[in-house]
Structure I
Amino acid sequence: MSDDARASIEQLRARINGIDDDIVELLNERALLALEIRALKPVASMALYDPKREEEIFARLAGVNKGPLYADNVREIYEAILHVMKEL
């Protein structure tokens, strides 16, 4: 592998690391907001689990997804995220 290719790979990996850091920060921010909502739901006489809301999330994300991930990929990722959020 050429030195230029190795340097490019390292630069791309550094960008990926930065994105991963941002994703973790945003996931934690999302978790805090979800915990706030969970605390308010009983006061508002709302069920803790709302499958309709999950479907709204999936539909909204499919609408904003510009690829290269497929809508099914985004849904799969968010199913995992929502599963973890419910376990908090």
Structure II
Amino acid sequence: MWQHKNYIYPESFSARYDIHRLVYLERFSDINEAIAREKQLKRWSRIEKIRLIVANNPDWRDLSAEWGKPVEPFSGVLHPPTGF
């Protein structure tokens, strides 16, 4: 993501079209499953892809905005989740 946001490769697709936000992602533990899913998504129409993004990220937030920023070291204390 850092390379995309900093236009390290000016001839790349992301640089040419000013793409610098990550609005959707899926995680896989198996590379073959990830590749199969990517191929599946590439066959989808633009509207199908937009629907998928909106269903998971309706505000189109940059999901990578906090990546690479410093985080607080673990204090050794676990706090229970709120809202339960």
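Just so you know, all these numbers are worked out from the coordinates, no wet-lab data involved. No experiment lies behind these values; they were computed from the predicted model shown. Cβ atoms are built from the backbone, for glycine too; each structure is taken alone.
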> The value 12.6 for mean count of other Cβ atoms within 10 Å over residues 15-22 was derived from one model only; which of I, II is it?
Replying inline: II
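With helix-only ellipticity at 222 nm (-39500 (n - 2.57) for each DSSP H run of 4 or more, over all residues; to 500) coming out at -10000, pick the structure among I, II it was computed from.
It was calculated from structure II.
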